[in-house]
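Participant: Dropping the structures in below, format is structure tokens.
Read-outs: derived from the displayed coordinates by stated rules, not from any lab. Note that this is a predicted model, so its numbers are computed, not measured. Cβ atoms are built from the backbone, for glycine too; each structure is taken alone.
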Structure P
Amino acid sequence: MKAIILAAGQGKRMRTNLQKVLHPILGKTIVQYIVEAALAADVGDVTVVVSRDGTDIEKELSTLYPQLSFVVQSEPLGTGHAVMAAMQCIKDNDDVLILPGDMPLITADFICDFIKYYQSNKADAVVAAVYRKEIGDFGRVYANADGTFKEIVEFRDMKPGMVETNWGNTSIYMFGGSALRHGLAKISNNNVQNEYYLTDVPKILQNDGKNVRVYESRTNEAVFTGINTQVQLAEAVSLMQDRINERHMLGGVRMIDPRSVYIDDVVEIEAGVVIYPGVILEGNCKIGKDVIVGANSHLRNANISDNVCIMQSMIFDSIVGAGTQVGPFAYLRMNANIGDACRIGNFVEIKNSNIGDGTKAAHLAYIGDADIGRSVNYSCGAITANYDGKKKHRTTIGDGAFVGCNSNLVAPVTIGAGVMVAAGSTITADLQEKSLGIARARQVEKLNWVK
């Protein structure tokens, strides 16, 4: 089984410089969803047709799916012309699935059912049609009572008196390799657009005595809507959001308000997690069991262990250990590695640092480029001064240390285990274990000075 994915569309109506099929939908591009649906349906040989400007598409997809093949449609001369470009990859005895590259909601289940229909009917070609309550300007697909193909009529070609139908063209087809080659050889561009239409091939094959059939699907019609505008893209995001959230809820995740939660398709969430409104989970997030993700939290590439509580915080490219409390309004970023049973409180920022088990930074603190041991108390207003204007330097704090309020730790510096740093100190030299570090001016009182 082979597949051809048509991804050479220019997407002018998107009105952006980004290739249409590279627009993102919850962590993946439009075309990624089509590729993954085909691969999940055990279509092992997939060719993607791109335009001359489609190098970005090929670069991205080939990195993610090295098994794909790519061909270039030299000119934008229609869907039939795009398939012609891919015929170098097709042999006469191949079965060929053709998919549009802008239909991200297509599913592997539909593809499997479609292929089974094609195979069980020993067809030369099958056109997939979907029932639409309001067919609008979609192409109409007509079939005979026995399921054989009759014709496809584009909306602009409808004439008064023609029988109306609710079966719309999906632009998804199955062909035998030799039949496809035969039909493509006979299509012409004698039309208003001067393009070669793939929709002409089924009629040509039928007229030549081939077994051409119509697969009628009552799957949700939105699944077969191609993305041509930003409005349609937003609609697809909403539908994909529902699909992803439903999958997680059926797996034991509780969402207080699913419509306000945005989760990328690749995110992994264990059972027992509670997600509050306004949450965004992006990238390769992994959320452990019984985690609470509080309202308006934003996580990206975050690895969260079991029983963590996150309150209105941002966690990017970081790890949080089991039983830790984060937030409200904490910011963990760029390889912050937080241990078990920690407390990272309100308005605490941690960057590129390792925090040992049981350590607390309860509020209003900055920890950057630091290695902090277990059971450390990192008080309000304390900061690591990690940047000297040219380079970043590390701070090391031993187990059980106490860093007092409004302390400045000027890196590179080491605070030994069990050290107490007095509030308001600016520490510029290493402190030995269990010592007291004080670095501040003595208090002076000048009586009657204000008078």
Structure Q
Amino acid sequence: MKTRVVILAGGEGSRLSVLTAKRAKPAVPFAGKYRIIDFALSNCTNSGLFDVMMMAQYRPQSLIEHIGAGGPWDLNRDFTGGIRIYTPYKARFGTDWFVGTADAVQQNFSFIKRNRPDHILVLSGDHIYAMDYDALITFHIDHQADVTMATVSVPTEEASRYGIVGVDEFYKVTSFIEKPENPLSTLANMGVYVFNLNVLDRALWADRHQHDSVHDFGRNILPRLVAEGRRVFAYPYSGYWVDVGTIESYWQAQMDLLVPDPPLNLNDRRWVIHTRTEERPPVWIERDGKVTNSMLSDGCVIERGAIVESSILSPGVVVHTGAVVRESILMTDCRIHAGAKVERAILDKRVQVGENSSVGGVMSGGNRTESIDLGLVLIGKNSKLPPEIVVKPGALIGTDVVFSDFDSLVVESGSFVQTKRQPFEISE
């Protein structure tokens, strides 16, 4: 049987704040050398699925450039599948900007059903996990399902953030409620679905004519199929999975990689996460430079007396003499100048922190084991912080900010500093 993969990668990701100001959420860097989309793509190829379509919408250029012809994932194919990226287009009838996830699939369904695949595997492009989709598809076939949704158990206190699924003893879905105020279970929808082609075709066509629908899989398509009594089953997934939809979850998911026995093992050679990389020299740690419990990518330089602890550094990051980086995420080509301190912060590409500056820290009254109120500092792409500035926990600095944009050398918690100039547009 033939399976075609459809990856939904069009989300604006507004909850990721300035990290998605110039890129789509799936294109946001993750774990130093990767992008979020790499996990869904790698799961496909590691599962033996090479026929992949991607629906992109919000600022897709960086995503398109990253994926290219699909070579790093062995998806640069012509006759046996490969990857194809679809963006909204204006046609004579019935097409426009994608309204919801289901609408994105509906508008491109004439392409999706070419050559009549048996199953359509629908994925979200902004989740972090390692999953064998072949086991999911086998479960779907064995249960003679119309639709199978992958599910995972979540903590009770977080259940209201997800679509919550009720099942019987055979894993047949008996109820599905999107983000309920009072969840009746902790079995959450992962946004991973296997549809029989004809079932998906009919469901999308019916939804298209529902004027009160928001045309979303979780809010409309799945609940309606369950209510109609279709054979909808829940596949129980027991591995690590996280929706990095907020700054806190994005930061925490990367800190999870730094524990002694990480729940997601990027060193597992049986399940390689593939990505597009650029040529950089090896990591260089000078005398008396100290790096502990951290992940450093190619091209990083740790100068004399600099300290890096429990942090993730993307390619080309330089931590100058005597600077300190703790519990932080530094993206490509960031520079932390001499004597500066960065703690519990996320710095986008090419951010520069001036000499003897202090960025972030543990919020007053907090401790390092608390994750409810992290007080993270977030700094947008290309911003430059002046020497000796103090950026307190919980502050936000936008993209393309320069020295003259700061009214004071103290940026208080909760403050948002934006550029006063016309921003320099780069989408990466």
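Participant: Among the shown structures P, Q, from which was the value 29 of percent of Cα pairs over 24 Å apart, for residues 83-202 alone calculated?
Facilitator: Working: P: 29; Q: 36.
Attributed to the structure labelled P.
Participant: Please state which of the structures P, Q yields 3.5 when distance in nm of label points 7 Å out along Cα→Cβ at positions 59 and 339 is computed from it.
Facilitator: Value 3.5 for distance in nm of label points 7 Å out along Cα→Cβ at positions 59 and 339 corresponds to Q out of P, Q.
Participant: If you don't mind, there's one more thing I want to ask. Using relative contact order in percent (Cα under 8 Å, 6 or more apart) as the calculated read-out, with 8 as its value, let me know the right label among P, Q.
Facilitator: Matching structure: P.
Participant: While we're on this one: With semi-axes √(5λ) of the Cα gyration tensor in Å derived from the coordinates and found to be 40, 22, 21, which of P, Q does the value describe? Don't skip to the answer; put the middle values down first.
Facilitator: Details: P: 62, 21, 19; Q: 40, 22, 21.
Label of the source structure: Q.
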